[in-house]
Structure P
């Protein structure tokens with residue numbers, strides 16, 4: 001995709017149209033003759049948000065499994081599988097900006113389904129099925145905890161109608177899924193969600209002058225929670241936040257040694273092909289230079305290296321008295337007890353603009369420069385937070401996570 005003569009959005013639209021046509025050609029119609037209802041068809045694809053600090057994040061997919069019961073175990077009857085033969089090794093970093101990896105399709109009995117499992121091939125002595133390439137380093141194994149070797153369990157409800165097609169897109173968040181362990185290895189603690197298939201979203205262009213290799217990230221957020229993220233093309237500066245649920249979003253743009261830029265109230269009106277543009281090639285968004293400071297410390301918890309979940313620390317910033325709260329940066333906590341974390345954050349004033357006529361006008365938010373709320377969290381644990389001011393320099397802040405009390 002990078003370096004193509006087509007824009008990202010046009011490329012994805014063309015790809016989706018070709019894929020839909022090709023798949024539709026292979027699907028049968030509805031049943032007849034008064035017998036059992038004709039099966040529907042399930043198609044599954046994989047996509048990814050950007051990964052931080054890696055040149056590659058590889059997973060090898062063996063199969064996708066679906067079941068009508070959310071509590072079904074791997075050995076229960078009633079599973080329908082999409083099997084990849086041979087298993088397919090996929091670099092997740094090739095699947096940003098809405099690009100899809102088609103995992104296949106299968107006939108599926110009409111009905112209501114509630115569980116999806118993504119099954120990965122384990123690493124063996126013969127090769128690395130799952131691996132990472134840290135930036136500037138060599139390929140190393142990505143250890144898969146025993147808790148996910150039966151398949152990454154996703155609880156998602158969908159309905160299959162007789163003679164009709166259903167498509168699922170699995171968003172594998174590589175950045176949140178890779179955890180560094182104390183012995184220099186890396187563990188996979190997968191964060192995967194099922195997202196809409198319709199090609200709606202938010203597009204734009206950045207001025208990439210001086211931003212190559214600067215870790216540029218663009219996120220769509222609601223109430224400070226990241227719903228989708230991507231990275232711009234290094235050649236064109238174009239980005240596409242694809243397949244968003246209908247609603248209003250704050251677009252947050254960040255990069256190393258640059259002030260954060262935030263655009264509020266960006267609408268995605270519906271599940272059809274609606275794309276909101278926040279900038280164009282003739283008036284690209286620029287990021288001002290900024291000083292930085294570090295927030296670091298330890299996160300104490302009862303999470304063990306064998307656990308299939310990971311803790312994270314997010315840096316949130318509220319822009320003005322009536323402005324939004326957004327996540328400026330986050331990191332996965334190292335897999336230790338306690339686990340260390342470190343965030344490098346801008347100390348310059350963030351820029352705030354409201355969605356509307358292009359080009360969008362940004363205003364400095366000087367009153368919140370360097371001020372953040374750090375939030376440590378993990379699934380099943382009560383979050384812990386602290387306000388810090390990096391304007392005077394680096395800050396050390398420790399956290400403790402306690403399990404959510406049983407009801």
Structure Q
């Protein structure tokens with residue numbers, strides 16, 4: 001009886017700190033974690049020091065009325081004070097990286113991201129700290145050591161070793177040292193795919209029981225409309241393809257330029273809708289290529305959707321397309337957010353044959369794949385779905401079924417969240 005009373009007293013909320021380096025509205029994993037923890041009654045604080053892609057008014061409108069608290073240092077450069085903070089933080093981080101390049105370890109934790117410095121000014125004790133950038137790992141570990149009993153969750157939303165390998169030797173070695181020196185003190189790791197989970201266990205020599213796959217699937221709340229709607233558009237002979245991203249760049253590892261080339265090579269009538277923030281110089285490159293291929297009437301730009309309405313913005317298309325290129329090991333092991341948003345919207349999917357992406361397509365039979373970078377193969381896939389209506393309908397049905405039965409943030413995140421709650425309760429009972 002006494003033990004039961006003690007246990008009952010430990011049922012109070014966990015105090016959770018989530019660390020992000022930029023606007024939480026463009027940080028879907030952090031946002032979904034904040035909403036999920038808060039909905040379960042936990043006290044959630046989000047540290048998100050930078051906003052620059054949104055205006056201050058839009059940022060405040062997005063974050064107001066939430067069940068969680070947000071802390072920002074205003075590194076937007078929108079005022080003289082924020083500009084000075086940005087400049088000072090940047091200088092300190094550049095100095096720390098310079099020292100690291102000289103193999104002088106002073107200030108190691110501040111070398112990679114100016115936003116990290118603000119952690120030193122955070123007050124309060126937290127039961128759990130969750131980070132989703134390797135940039136934050138050493139600073140978060142220092143906080144954990146100062147506040148014994150705090151659990152550290154490392155959400156490896158990218159395979160950071162693969163992301164930095166080949167781009168900058170010193171930064172890559174910084175990432176390796178950061179992960180290796182912290183791996184024994186990390187209480188839980190989240191990975192976005194099963195193949196990434198296996199790789200992290202291998203390179204960091206971590207027991208698989210400490211690593212959980214949490215896919216980038218939308219939260220159920222963001223798919224309510226799509227759950228009730230298949231598509232409101234009438235059937236036509238045009239196959240409507242969609243690609244969405246945060247910012248629209250013509251040539252990078254996201255492979256948008258490959259999709260444009262493929263549309264020009266298709267035999268069917270396919271139209272590609274490109275959704276996201278336009279960058280003037282990049283948009284002009286795309287328009288110039290459209291003119292040279294004479295497909296101006298088949299490529300359309302669509303304004304970015306509200307970050308929490310992405311699924312709804314995709315409902316009136318047939319197929320979601322991905323163009324990822326394996327330029328880094330990261331692209332091999334992770335999976336783009338857009339894949340899960342396409343599935344949640346009930347679309348068929350055409351994607352490159354990369355391990356992190358294919359594991360979802362194979363599991364739910366919701367799409368077809370092509371050889372990465374192969375424009376002719378991609379065009380053939382588009383023609384295939386345009387000419388085989390039954391196959392396309394089958395893929396779309398499988399996407400809707402996956403969304404309803406299995407593929408949601410809540411489903412994947414429930415187990416690690418329950419584990420954290422149990423770990424905190426055991427600590428409270430011990431104390």
- Query: helix-only ellipticity at 222 nm (-39500 (n - 2.57) for each DSSP H run of 4 or more, over all residues; to 500) was computed and gave -1500; which structure, P, Q, did it come from?
  - Reply: P
- Message: If you rank structures P, Q by FRET efficiency 1/(1 + (r/R0)^6) of positions 197 and 213 (r between Cβ atoms, R0 = 35 Å, to 0.05), which sits at the top with the largest value?
- Response: Q
- If volume of the Cα convex hull per residue in Å³ is computed to be 164, which of P, Q is the source? P
- Query: So semi-axes √(5λ) of the Cα gyration tensor in Å, for residues 173-284 alone, computed for just one structure, reads 25, 20, 12; which one of P, Q is that?
  - Reply: P
- Message: To test your reading of the models, identify which of P, Q gives 3.5 for distance in nm of label points 7 Å out along Cα→Cβ at positions 165 and 365 when calculated.
- Response: Q
- Taking 14.4 as the value of Kirkwood radius over Cα pairs in Å, for residues 237-348 alone derived from one of the structures shown (P, Q), identify that structure. Q
- Taking mean count of other Cβ atoms within 10 Å over residues 117-124 from the coordinates of each of P, Q, which one would give 14.0? Q
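The numbers here are math on the coordinates, done by the rules we state, and not lab data. Computed from a predicted model, the values in this text were never measured in an experiment. Cβ atoms are built from the backbone, for glycine too; each structure is taken alone.
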